[in-house]
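Multiple structures follow.
FYI, it's all coordinate maths here, none of it is from the lab. This structure is a prediction, so every number in the text was calculated from the model and none was measured. Cβ atoms are built from the backbone, for glycine too; each structure is taken alone.
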Structure P
Amino acid sequence: MGPSGLLVALALHLAVCSRPHRDYCVLGAGPAGLQMAAFLHRAGRDYEVFERESAPGSFFTRYPRHRKLISINKRHTGKANAEFNLRHDWNSLLSDDPHLLFRHYSQAYFPDASDMVRYLGDFARRLGLHVLYNTNITHVTLDKDPQAWNGHYFILTDQKGQVYQCSVLLVATGLAVPKLVDFPGSEYVEGYESVSVDPEDFVGQNVLILGHGNSAFETAENILGVTNFVHMLSRSRVRLSWATHYVGDVRAINNGLLDTYQLKSLDGLLESDLEYLALVKDSKGKFHVTLKFLLENNSSQSADSIPLPEDDNDNFAMRVAYDRVIRCLGWTFDFSIFDQSLRLSSGTEFSKKYPLIKASYESKGSRGLFILGTASHSVDYRKSAGGFIHGFRYTVRAVHRLLEHRHHGIPWPSTEYPITQLTSSIIRRVNEASGLYQMFSVLADIILLKEHQLLPHFPSSWNTLAPSMLSG
């Protein structure tokens, strides 16, 4: 090897050796990232949180757009038991500090999003969590090494080209990429993330909203009093949370348009698959909805010459022209920063929204990579509360306990009782435990009876990592 080759090899060696190394790297200082950081910090682990903004909870500085959270802040239950009260506190993270309960930050039943930003900032500061702010991780890949905990290190590169290395990667970036529509004329559609929130901008207008979820109804609620009418269009029927018992469905606080629709006051709910539609802009700047195949079969493609549908897909209400069309279709995971070697997505429709993970929240493609928070909801989608703070604070705790056992030999927390207290202990857990209450069908307790000592053994809130071992 010549002198130049030696210099290159030396430079590469120094670059690898100079990488800041952490046992644990956490991406994102939102609720899930801070919750994991709190557990790692309390356990004295070597960790770092990477946050692209200058403060925690940046998602809540922008969303929801109309600032009212749908996570309830029930400050009074008539009970003094802190564990029981967490069943009905949907915003607090888990810590040993009684000041870090969300009820100290807002008196509103449905709090303002700015209260969540303030709470998360205090959570990080009071606990002294290690967060690198203004650090945007733009690329993540693997570096195989048989000496590493999982047979490889995770290599993270930020916006300045700084490289970091860690043994375990905990991704808590949430679902941050707006779900887009792709049909002719979709360039005319405004996004929930950028459309005006000032009702005065909608006075006397006809508005079409794409979507039947909370963001769509929240947007409609904001402009109902000033528009001519609002139509809401989606391929699926409206699901109401009080009927489905799923917190992610439309909440009563947002569903004012259902009143005006059912009372025949011009507003409407429409159903059609968006991929079959097309949007055409006329000479007056108004938008007309038709079907894609009708647009494709018309050479002029002007609004006046393209026929409206006249078959089973016809909806007379949609023959009217709209002044605005707004997309409120939810969010997907940002896969763009992850190298394909991490194998986070299979390309199927569901995995375009959520990463591919096991029941343990570990990636199916990369050992040592865990998905936390909202993006982990694929494990219990529409079945439990894992996509929301009051659910994933417990699944994050389960992942931390798994890591403590796997890498540090710390057994899963448990309590031993005399056999005479078995029944009373079970009844107390049933009546008080918050993790099992919120993450039903996902978390469970296991009771182990010692053969000779007749002592029941209660591991606390095991995650369903081995379903055959769990009976409920």
Structure Q
Amino acid sequence: MKILYVPLDERPCNIKFPSLITASRKDVELIIPPQSLLPKKKKPADIGGLWEFVLEQSKNCQYAVISLDMLLYGGLLPSRIHTETKEAVYQRIEKLKQLRKLYPQLVIYAFQCIMRCPHYDSSEEEPDYYGQYGENLFTRAWLLNKKERIGINEEEENKLQGIEIPSEYIRDYENRCEFNLSYNLHVAGLVKDKFIDTLVIPQDDSSEFGYTSIAQKKVVSFINKEKLERHIYVYPGADEVGSSLIAKAWNHYNNHTLKVYPFFSSTMGKYITPLYEDRPIMESLKHHVRVINGELVEDEKEADIILAYNTCGKIMQESFNQLESQDLTYTSHRNLMDFVQRIESYVNRGMKVALCDSAFSNGSDLTLLRYLDEHGLMDKLYGYAGWNTNCNSLGTVLSTATFSLDSISKETLYHLAYRYIEDGIYQAYVRQIIVNDILPTMGLSYYDFKDKQKYVEQEIRKRCQQYFESFEFFNKYKFKIESIYMPWKRMFEIGIELK
């Protein structure tokens, strides 16, 4: 089985993760564009070269999983800062129609993000002015949208009136939001016309009110009007969608519906709205299971996979908070040891368990990893993830479970180790040490390593290896971190070469 895969961008989460997820299946081949055609952070991809690659390589594939942010704008970050004309983007959409006409047997799964609006000042992934006015742009839209929908109080009205943003920045940002939304709707129309079989429209950094909420409402209205609910999915996420659609292709190819039985580490877990998302965990779970060609079941005996879902007790925090300022409700509203012992019980009964670790955002629950290791469970899981957002982790875990379902192979163990290192050891622990204790002493910062990037990468590698060696899981398999690299020259994510 061959799947053409055009990623959202060039980072490991969008290229390496899908390859790790599918590695346990020798009968699956991902056809991925060469690095030379892909973007470099804000520098757009070679869009013409990518389309040539897609049109040529599709002839040998049964499925195509394609990022339209990549093929229309040149990548995720270019989609947020571009100055494209509608004529140029329309011509690229015509190539999508050409793809369908050339290969009518090709099953096409596409995804295209609603343009995000983060709630903080940073131009790292947005236009330059977002570094000074980002929080104000978010807050202004959030309050205006809330005022229109349900009303705001006097304090909020005063805050709204006090926000000052140069009009040209508001105009530039809103024009691009409208531009991108017009193509969200245009591409949704291609599903109606059967040029695309399934479309995912994910929301990165979504919230209850504001620009993303306004766009979502218009997209959902179009979907409802055209009766496309079975073919278009709108939910929080972004970097995991490629993996989810690759899993969908595998399940569709094998005429298989993955049956998933979830259980949660806390009573309120399924009702909590995670950071950076706009809905309760359970509502996102329904979308993520369906999009991979799966089904939630209420009887664990019917399940292909038991989904152990680690959530916060009541209040969700960033992963670095667990080291010094973890909220009391992580223990008062959650029994983590009971959760791990339940996983152990399922494993001992011969059932297959995958674990979504969403107790914190931007990193794993370190106490959970310790408990898993003490119970000898780290190599008994059919999938694990605890990175960035809840939906990033959820889509990754379900995709991994799809491909590892037959057995926990050497490739599955490798992927588990990769996730324990990046999601847990790096994101939740080592990253904070480097940021707080190492970078300041050298005059470096989160986004600026000057000429010391290799040194920083070596420090990360050394500390991750040392921490990993404290696990019995490591002692059993002797993994070695050969190198660490930071593709976007920042502390947020890393790539790992693991042996």
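From P, Q, which structure was helix-only ellipticity at 222 nm (-39500 (n - 2.57) for each DSSP H run of 4 or more, over all residues; to 500) = -6500 calculated on? Clearly, the read-out refers to P. Look at FRET efficiency 1/(1 + (r/R0)^6) of positions 108 and 188 (r between Cβ atoms, R0 = 30 Å, to 0.05) for each of P, Q: the largest one is in Q.
Can you spot which of P, Q the value 0.95 was calculated from, given it is Cα Rg over 2.2 N^0.38 Å? The structure behind it is Q. When mean count of other Cβ atoms within 10 Å over residues 36-43 is computed across structures P, Q, the figure 21.4 traces back to P.
Out of P, Q, which one gives 27, 23, 14 for semi-axes √(5λ) of the Cα gyration tensor in Å, for residues 204-419 alone as computed from the coordinates? It was calculated from structure Q. When relative contact order in percent (Cα under 8 Å, 6 or more apart) is computed for each of P, Q, the one that comes out at 12 is Q.
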